[in-house]
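Take a look at the structures listed below.
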Structure P
Amino acid sequence: MNYSLSISDFNENFENFLKNNQIAESINLICNTSHQIMISGNFKGKIIRLPDLDNALVQLADKMRNDSVTPPPPRSDHICIATEIYRTGGHGKILNAISEQFPSHVIFTDLFGRLIAGQTNLNHLISAKALSSSILIGDDLLIKINNLLRLIYAISPKRIWLLGHHQDVITILAALIFDNGKRSAFIHHCDHDPALGATIKFAEHLDCSEELTTECSLIGLQSRFIPILAEPSKSRVKFLGDQLVIASSGAIHKFKGSIDGIEYCSVIKTALEHPAVKCFHHIGAVDEDFKYYLRQYIQVAGLNPEKIIFPGQVSSLTEYMLNENINTYISSFPISGGTTVGEVQSAGIPVLYFDPSKYDTPLLSVYSVYASPELQWGELVQIKKILFSLLDQWQSFSDKAFNFYQEKFSREKFINEINKMSI
C-alpha cells in the first residue's frame, strides 16, 4: 500500500494487550504510537497511512462493541466530532460549513486537554447555527470514548462527521464501536502526515485535494473530493497603475528552511529587485528575530528594508489585502498552503507558487489549488519573468484566479459535493 508505514513490535504488543483484555492499555498504545510518529516530523509529505494501527482499531472496536445493543434508527440531526478548533486554517471552516448546512451537534474530544484548560477561547469559533457544542471530559481515553458513545447513542445521528487530528483515537473508535462506521464520513484533512483512520472503509471518505482523492481511491476507498473551503472576499482587487504590491501570509514555520538552496528571504529579495514592485507584505505572526534577520538580509543586498511590511495577524486576510491594494500573492515557501490560496484567489489576486514537482515529499506535490500554471516558479530568475508577465496580463490572470475560486473553493461547490453523499 502506497505511502504506508509499518511499525515494528506494534502488532505483538497490541495482541498481548488485547488477549489479556487490557482495553485501556490497547487504546493508549495506539494513541501514543501514532502521536510519536506524528511529532517526529520524519514523515511529512511521505507517509499518510498507518495500516497496522487502523487494523488494531477495527479489532479493538469489535471487542468493545456490545452486539446486544443495536444502534437506534437514525434521526435528523448530525454530529461533528473534532479534536479542537483554531482561528485560522480550513479545519474550522469545514466544521462550521457542515453545521450551517445540517442540524449538527459539535463535540470536541479535546485529546490534548487544551480546550478544557482554557488555552483556546471558543467564543465566535463555532457557528451560531450549531445545535450544540460540547467538550468531552474524562481522566483517560477510555472514559472519553465511553462518554462520546453515550452522546452518539442519545442523539442517534443521521451522519457522523469525523474531523479528528492525526492521532485522535477517540473519534475513530467511537464511530466504529457505534455501528462499524456505517453512518460516518471520514474527512481526510490530515493528508500530509500519518493519520489514524486513513485506510478504514467508512461509509464516506472525503479528501481535500484532487490529488489525494485519486490516491485514496487507489486503495479501494470510496473517496470523494471536497474543496478546501475558503471564505470569499467582499470584492475583487483592482490593478491601480503600474506597480505590483506583493504579499505572502501564514505561520512562520512554513517559511523556514530551503529547497535547492533557495530560502524565503531570497524570494523576497528577488521580488523587491523588480522595478515594478512597490513593497512586500508578510501577513501573520512573526517573531522579532526573524523580522530583524530578514530586514538585515534585504539591506545587505542593497535594497530598502522599509519595503517589507509586517502587519501581524489580521482579522480578515482579504480585507487587509483590499485595503492595502495588494495585487499579487506568493504562496508560502518552502511549505505550501491551501486554504489561504483559495481566499486570495477569491479576491481575484494572481498567485505565484513554487513548482510542486521539486519537492522530495510527493504528498506535498499539489497542483490543483492554483489557477494559473504560468505563475509557477522553480528558480529565482523565473520570478522576475513572471512579474513582468503579470504587469502585461494582470487582468487576465485576475479573472482566472476569481473563476478558479468559484469552481474549486466556494461554499456553493462545497455544499454541492457533500449533498452528493450516499449517507
Structure Q
Amino acid sequence: MSTDDRTAQGADWGEESKQSAETYPERPPDMSGREWEGRHNDVDEIKRKFGLDTFDPSQFSALNKPYPNCLVHEPPGESEWGHVGGTNFLAVGEKGSGKSTLGLFWAARLMELNDEAVVWRGSSSRSEWLPFKYWTKLLLPKNADVEAAWKPRDIRAQNAGEDADIREIVREVEYYEDVEDLNDRLEPGKFHVVYPDPTFTGCEEVMRDSDFSKKPVPFTPVAEAEDGEDATPLVHWWFAWMVAKLEYGPYDWTSLIFDEAADLAPDDARADADETYEKVQALRRVMADSRKFYFSLFFFAHHEVNLHSKIRRTVQWRVSLADETANPCRTANDRPPLGFNAIPMEQDQLSFRNVGHGLLWTEQRFSRFRWDDIPVDPADESRWLKISVSEPSGGTTHARGSDQQADTRGVADD
C-alpha cells in the first residue's frame, strides 16, 4: 500500500476507526481507558483522504434550505430545518455528469451528520463504490455462489481480467441469510455495499405478509423457472428488502443509494408474470411511509422519464446536475416534473458550470451546492471490480460451515 493510502497516524485506512472495532457498535473495546469518543469515525478518514470539507450549515438559510432539509435527518421534536424523518431525492444527469461521485459524496455527508447506515446498491455491471473500499462492509447472499474479478475499463484490452480476492479489497465481508437478516447486519456510521440474493430467500413471504403489497407476488429463481417461463429479474430482490426494512426494522437511520433507478422501476412496468407493476406499487407505498421509519431513498437516473411515474410522483426533492444542459426554468416553458406543481428557478444556473455543481430543489425553493471529486486509487484507474452472484450449482451453497454461519465478519468463503 502506497504512502498516499495511509492515514496521518501511519495506520492503514479504515483500520483504526470506531467502526473498525470488532465490538462495534455494542460496546467500546479495551482501549486503555479510551471510550468511543476517543476514536475517530470512518467518515473522518474519508474526509481526510479525499479532502472533503466539514458540512457548514451557515451556508444555507431559510431561503435555500432544501439541501440541509433533505440531508440532515431529524427525529420528531428536534427539527431545525423543518422536515422530520427520512427523506428522498431523484438526481438526473447524463453519463459523465458526476452522479456516482455525488452518490459517494452524499453517502459521506449522511454518515457525517446522521451517523447512519448507508446502503449502496451492488451491481455486477459496475463498481463505482471502490473509492470507499477501505471502509466498506460488503454484504453478500449466503445462499449463492459469488465470483469476483478485476476487469479492464478498456474493452479493447487483450487481457480478460483476473480473479479478485474480495477479502483483500474491502474491510469486511459478511453473508446474510435473507432480507431480514441483512437488515440486522447494518451498522450505524458504516458504508455497506449490498448484492442481492439470486435465490430470493424469504422474499415471497415478506411481500405476502405485508400490507405494502396488496397481493402475493412471485420471486422465481433461475433453477425454479419452468420451460418457457422467465426467472424473476435479480433487481426485484430490492423490493422485498425495502418492504422488510419497514415491516421488521431495526428502525435506525438508514439510507439507500440506488444508481440506475430505472432498472428497478422502469416506466413500462406492467402486470406481467413477475407482477412488476404490483412490486412498483409496493415501492411507492414504501416511499410514502419511509419518513416515519427513519428510512431514506436516494435514486439516480440518466433520464427521469425512464423511471416509473408512480415513483416520480412520490419523490419530494429533485437534483439537477451540471452536464452542459440547463436546469429546468420557469421562464423556459419547462414543465414541472411529475409530483411538482412549480419550478422555483427562473434562470439557467448549470449549463455554464463544470461537473461537480448541482441544484437540489422542491416546488418552492432550491439550494446551489457542489461536491468534490472522489477518485479511485491509482491502482484501480484502469480496472473495475465485477462481483457476480448466482444460484449455487449442484444444489449446494457457496460454502457454508456452521462456524462460518455464526460469524463471517471480515472473512469471505473460499
Value 22.5, calculated as mean count of other Cβ atoms within 10 Å over residues 111-118, assigned to which of P, Q:
Q
If mean projected area of the Cα convex hull in nm², for residues 87-182 alone comes out at 6.1 when worked out from the coordinates, which of P, Q was used?
P
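The value -5500 for helix-only ellipticity at 222 nm (-39500 (n - 2.57) for each DSSP H run of 4 or more, over all residues; to 500) was derived from one model only; which of P, Q is it? Walk me through the numbers on the way to the answer.
Values: P: -12000; Q: -5500.
Matching structure: Q.
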If you work out distance in nm of label points 7 Å out along Cα→Cβ at positions 103 and 191 for P, Q, which one comes out largest?
P
Suppose relative contact order in percent (Cα under 8 Å, 6 or more apart) works out to 15; of P, Q, which structure was it derived from?
P
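FYI, it's all coordinate maths here, none of it is from the lab. Because the structure is a prediction, the values reported are computed rather than measured. Cβ atoms are built from the backbone, for glycine too; each structure is taken alone.
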